Structure P
């Protein structure tokens, strides 16, 4: 993919999704909160201008990584290509974890499934999410992805590590039990602080011990 092609493709995608998000809210664009850190070059943090400048490079990294790997997309037993694959995990009574898995690939030599979550942010997420994806596929289709990875597009994709999803901490039994314990805490209004970059946009941060730091 050529640089000009990447810029055009990202620009079209970004504008389309920006307009879709604007239709969902009453907040005018100028009141949206920018995440990230303010710098001398980008005092408004990660604004629309920041994304239109840096976004094409992230798309280019993904295209180059995809071409270099050459991994085929997995096709589910019911015929779905595993791109933005919808899932539901009913681990808690009357509730279910719901979401979409960015990509599931097939290793061309071993046949093992690889869950890939594409990330444009700067912080490395908790690996639990990859385990949840693997459990969802295991429970829905009876086959379990062996590997998972966060494809962090701000970094060199080739230097990112694979996570072994066969570890016990990612098993259905472990994550189901953990999820049920979390729900018990919610039902009893027990909330532990988990400081992260999201604290900057949290509406109750001023009432939180961690948020005041």
Structure Q
């Protein structure tokens, strides 16, 4: 009987705790969202209306003219095009190389696998500003080597490779940590069935990496 009473008290305390946490998260989310919603609300008001009546006044009208004007002045589609041309290939290449390296250092045992992982992840400890000058000189040198200085310098390809180089270490660290939780019996079964190294990676391990891949994307 006493155990039932104690269990009931515990459930009541847990309910109170859950309600307190829910209320705290709700208040925090509301406080966090207010500036964003207020900024969006203000962006729908004509500029002259805000100047004459103030930010906190009741608007006479709401429209999308500010967005249309920003589009005309900023050529936003050009910036979006550049972002897509850089971001999508950079993300795909980063996830591919990061997952492939994590697969090698976690699924196969060899003498330098830990040092290889440290080599790629240690680059994230350096300030980004330290790599700008060496990277610029390397891009110029490689361009002169192949007879086309603009191959990497001042090109989409060069910018994509910069993003890949700066992010692949962190992606490798995250995916290798997750991959260590995958039972090795899965890999052993794939190898017993005659799967090649790439098929083992592509058809067996990569589908199991959807959570870290989604988080890193």
Structure R
């Protein structure tokens, strides 16, 4: 399979789309929009964003950079969207009427700083994993990275948060985990198939 080298601008745009759509879909009516919001707001979807940004690159160093760029742009877009939606508007307690509001710049900037720092920590790792999944005899192991992240996150959320959420949330997490398991088994099956095919070719050539 051939991959085109991506530009920082295209990765930034993709990250921005993911970041905007997460909170934006929360205000859209309909169960499909709610499911999409749950999916795009999950940690695994952001991990997948960074992973595939790295996979699209041929060079390891560039894949690490793209992993960071995608997450930083998604973070900025996410919190700017939430700011526009009014999430950082606070009531001025000094006004007894409760009609005066102000923008919580400190909270806004601290959230962005925290998650941009997290992006700089995990972006290079995820981007590199995506790059390593392109070629090499270990590529199938690296291709299992995102499904494993999905299974881990959804399992934790189902055991700790599902009872506190709406039924559609738990259903979405269950369906996502099942899909990740299917993909993981498919990767394992294809890896075994390739191994035996390579082994058979070696036996034919050696005979």
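Here are a few things to note about the model shown:
- Given -0.74, -0.94, -1.30 for log10 I(q)/I(0) by the Debye sum over Cα atoms at q = 0.12, 0.14, 0.18 Å⁻¹, calculated: source structure among P, Q, R: R
- Source structure (of P, Q, R) for log10 I(q)/I(0) by the Debye sum over Cα atoms at q = 0.14, 0.21, 0.24 Å⁻¹, for residues 134-173 alone, computed value -0.33, -0.62, -0.74: Q
- Origin of the value 0.7, where distance in nm of label points 7 Å out along Cα→Cβ at positions 62 and 102 was derived from one of P, Q, R: P
No value in this document is a laboratory result; all are computed from the given coordinates. Please read all numbers here as calculations on a predicted model, not as lab measurements. Cβ atoms are built from the backbone, for glycine too; each structure is taken alone.
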